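There are structures below to look over.
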Structure I
Amino acid sequence: MFKRMKEDIQVIFEQDPAARSYIEVILTYSGLHAIWAHRIAHWLFKRRWFFLARIISQVSRFFTGIEIHPGATIGRRFFIDHGMGIVIGETCEIGDNVTIYQGVTLGGTGKEKGKRHPTLKDNVLVATGAKVLGSITIGENAKIGAGSVVLTEVPPNSTVVGIPGKVVIRDGIRIGKDLNHCNLPDPVTDKLKVMEEEIERLRDELQTLKNEKEGKNVNDYLSL
């Protein structure tokens, strides 16, 4: 148990440049507190002490602003940065070395039974405000851009951005778990630029036709 706790602390020093001391991390990092509380709640949940498990998770939610259902399965070296507003559903499965930021939702899409929440494989990064919904799998080394809404499967080694989320990088480029998750391609903006260029081209063609028509009318008038 103490080995796992030390590992949880160490990953914070690796991922967060603001971490300065062990005592600061242990006493002030709400993401760490939420993970430790979840371990206790999950242990109780697996032994069918559902009510007590929920009490612990709700107390943790009150103090940390992070809601993790006791039924969620979370791997090793899970890092929550800041964490306020994070929601992780009951049937979520999270692998090792996963990082998520504030405002992330790993939720369902309705009232279906059974597996209804996402599965995040190893080394996944989910950036600020992203929503990953439904019983889908996010492949190894994938990166979900800030503010994205992901509703479909994400292949390994991919970067997904936009609403709905679209893959913009896949295979051939190893997705690193760095903190520059705001500097990602924006397919919506790219599409709008293409549409703007097309509109401008059509406007020029329309103006050309209009000029030709006016010139023809002038010639007809002069011929009279």
Structure II
Amino acid sequence: MDTVSLRERKKLRTRQALVDTALRRFTDPGFDATTLDDLCSEVEVSKRTFFRYFTSKEDVAMAPTQDLWGAFLVELETGTPVGGTLLEVLEHTLLAALAAMPEEGWVERVEVSCRLAEATPSMRAHGLQFCDRTTRAAIAVLRERFGFAERDLRVRLAVDVLVAAFHCALEEWTFRPGPASRDELAARLREACAAVPGSVTLEVNAASAPGPR
């Protein structure tokens, strides 16, 4: 039992070393200037070991937020359900996953990762693919656990709205003035989710809009 625990701790340390080294090197000298060979050499692991944890440079660079969404899926599948609308359930689940993220270093890693993604097209493309996989996985869990019909479009829309609200919150949080904190990210997420109903009913005054150019 202790041997397994030690092995798992070593794997976690190796994974974290890859993430931390990648985020530092992708910041300086830069994402394109850093090869997988550079990264593996500094952490003193083989490429084979790297690919046990990550699929690409983009994957390791986006690990902090991907870990959050991985925890979200676990919480969605195993957590105690709360009442309310589906969007409220999803918001509660994501906030619970956020609260479960590591106290030390995670917030700083997310901030660096998000700033890198803003400047790196391949990371943004990777993020879109990850979002699509996570959305499909969340929908599958919701259908299995709560019995939603396969063709119920409201389920897909609710998950899409949560993802959009999170991206709005994350962008505002990343480029805010002042120090980063997990509580501030949670507050931004709550604010974004609270704005959703108003965004759906927000009316446009067509009469005051300028004509076509």
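Couple of notes before you dig in:
- Identity of the structure behind -13500 (criterion: helix-only ellipticity at 222 nm (-39500 (n - 2.57) for each DSSP H run of 4 or more, over all residues; to 500), calculated), options I, II: I
- Mean projected area of the Cα convex hull in nm² from the coordinates reads 16.8; which among I, II: II
- For 2.3 (distance in nm of label points 7 Å out along Cα→Cβ at positions 64 and 168, calculated) the corresponding structure among I, II: II
- Relative contact order in percent (Cα under 8 Å, 6 or more apart) from the coordinates reads 18; which among I, II: II
- With FRET efficiency 1/(1 + (r/R0)^6) of positions 16 and 80 (r between Cβ atoms, R0 = 35 Å, to 0.05) derived as 1.00, matching label from I, II: I
- Of the structures I, II, the one that 0.50 was derived from, the read-out being FRET efficiency 1/(1 + (r/R0)^6) of positions 32 and 200 (r between Cβ atoms, R0 = 41 Å, to 0.05): II
Bear in mind these aren't lab numbers, they're just calculated from the coordinates by the rules spelled out. Bear in mind that the values here come from a model prediction, so they are computed numbers and not experimental data. Cβ atoms are built from the backbone, for glycine too; each structure is taken alone.
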